[in-house]
Structure 1
Amino acid sequence: MAASLGGLALAIALSVSPGRAEAQGTGRAGNNPPAATPGLPQGERIDVGGFKLNSVHVPRPKGADLPPLVFIHGASTSLLDPYGAFRVPLDGRAEMLFVDRPGLGFSDAGGPRNRFPDGQADAIATLMQKRGIRRAIIVSHSFGGAIAATFALRHKEMVAGLVFLSPATHPWPGGIEWYYSVAKSPVIGPLFTALVVPPVGLLSIDKATRAVFAPNPRPDDYVEKTRARLALRPGAFRNNATDIANLLGYVREVAPRYREITAPTVIITGDRDGVVLPEIHSVGLHKAISGSRLIRIHNLGHKPDYVVTDVAIAAIETVAGRHPDLDGIARRAERRIAKDDAK
């Protein structure tokens, strides 16, 4: 896959120790989430039509100044990724819903439709209805961008705005990596995920997660706070592999329809993103969605949610109809990144 979205996801998934995965949760996606521990939330699994999605719901606080926010995470991770970036900075400002996508984290996989963005978008829409959220700003990262764009096409009335962070939304040259076909195979896949993934993962979690953030520094506690090692579980690994294997064909069909999206939209991308190609995905999305704003951050990699959280929050405020100095905040973030690089 161009710019190695697939390679990155494999690296993260291969970067998990089986012993630590068992220590942090059950052996397969879809089981009950573990009890809350300091700094980590307790999720709740809710039936959305024959299978359950795990989510963390933050009720609307008194004095909230933003619409409800729904966060859709990327590949090889869980709701704890956006939770770690946004829960504290947005405290007291909005109702928030952090969702484990089907087959990842502690959500059930559901049927085969859920291995495509439209099935996942429909599942999240049902969860929102169960939670009493009628309209929300959808905030998505990386692979989650394809789901958010699909959500805006299929559930237009539920979208108050869209914020895309380093999205993966468009066809890319080169196809997919071989290991995704292997991992999704009903015969070879279980052996591959059980026998090949763990020994490689023991050696690579630190390097792999730092590669997600590169060239920016990764928070020292990122692996623990996001329970990144849960990506090793064979079921979750295979579901993730199938998602990515299916994405290219899906966006080839759906990307031409992005011009139908009318919701207020901000897209944030970095010019040092080594995971997805901004010129294909972010620029393509900006050209397709009339009235959207594209914010390019110099020297930013693939993790604007953590590295320029202030810019992402300003983007949320913008699509909510407020008027922060989004460009000015982006330029300040660039200066902050430059100071970090100089250290």
Structure 2
Amino acid sequence: MRAHLVRRTFTARGDLASTVARLGFVQADPIRAPARAQDLILRHRVSGYRAGQLEQRYPSLGLDEDFVYAYGFVPPATRALLHPRVRPAEPEGLAREVLAHVRANGPTHPKHLVDAFGDTREVNYWGGHSRATTRALEHLQYHGWLRVARREGGVRVYEAAPDVADARPAEERWRALVLLIANVLGPLPETSLRGALRLARWGVTDVAERGGAVKELLRAGALERGTVDGVAWIWPADAAPDGPVDASRVVRFLAPFDPLVWDRARVERLWGWAYRFEAYTPAAKRQYGYYALPVLWADRLVGWANVAVRDDVVDVDLGFVAGRPRDQAFTRALDAEMARMARFLGVRTDSTSIV
């Protein structure tokens, strides 16, 4: 299963537009260490990809930002599964005023709303505090009144979103979204798929009955179920783990939210250790590091890497679950990944060091 999953996850590389269309969803994260998650995900899937290219080319690619099972970038076909969402006829309160402002003024940076509406703060989803105007923008985007036009230095710039025309029935959109998520993350244990679908209920909001979608897709042959070591797994019909597979002997530094490691339970089941994302863990309690990138060697998840650029040099602090692999093939593959990381970050390929 490990080798099959790795081979399926890292298929032949394509260009940026076709890769995002094929994936259907690329998870985003604002932390840059050494690059944002969306860039770290795409570098393994897009030929010649460089950090920041998704943000730079976003306006010309016809993409959107939205919530699937997490927040990220979606092509038009995926956005059509998410909208329309349940909402009132018009927003209320500050959100109504913010929407009118954006409609009247065009693409709007959040800082411009501070001048118009002040700097009032309120509690956000995470228990911290955000500007009330920022919360209004997020509310309007989620409900489909606004969309992200572009980003400036990682900050979302908003514009009015077009109305949804000829929307498919909600139950049909939900089934299609279930299949999309299974394609992005699968094969995976059935319990893990259902966990992702619980998060995705915020993606399609107006579904009366969700529980039968997996059964319907299994019955239709779009999904398949199998038992691996006594555990029920689900995979798309074209991704059945049949026959032996040899994984390429390549080292990859993965994003914490790469589809291969997104399901932490699957990571522990297949590779025998509990990878954790610790950016929001107090430093004294971290085991792996602030933004540790899982290290994949062929089909083995052997450890983690904390990567930083200091004085135009890529520094890599490596940790291993059961000691560093001793064969020379690993050393050569690691050197190659360091060079790829340097090119991706725009640093000289001979400017790398291992701590």
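Every number here is computed from the coordinates shown, using simple stated rules; none is lab data. All values derive from a computational prediction rather than experimental measurement. Cβ atoms are built from the backbone, for glycine too; each structure is taken alone.
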When relative contact order in percent (Cα under 8 Å, 6 or more apart) is computed for each of 1, 2, the largest belongs to: 1
Test item: distance in nm of label points 7 Å out along Cα→Cβ at positions 54 and 326 calculated as 4.0, pick one of 1, 2: 2
Entry that produces 26.0 once mean count of other Cβ atoms within 10 Å over residues 102-109 is calculated, selected from 1, 2: 1
Per mean projected area of the Cα convex hull in nm², the highest-valued of structures 1, 2: 2
Value 18.9, calculated as mean count of other Cβ atoms within 10 Å over residues 110-117, assigned to which of 1, 2: 1
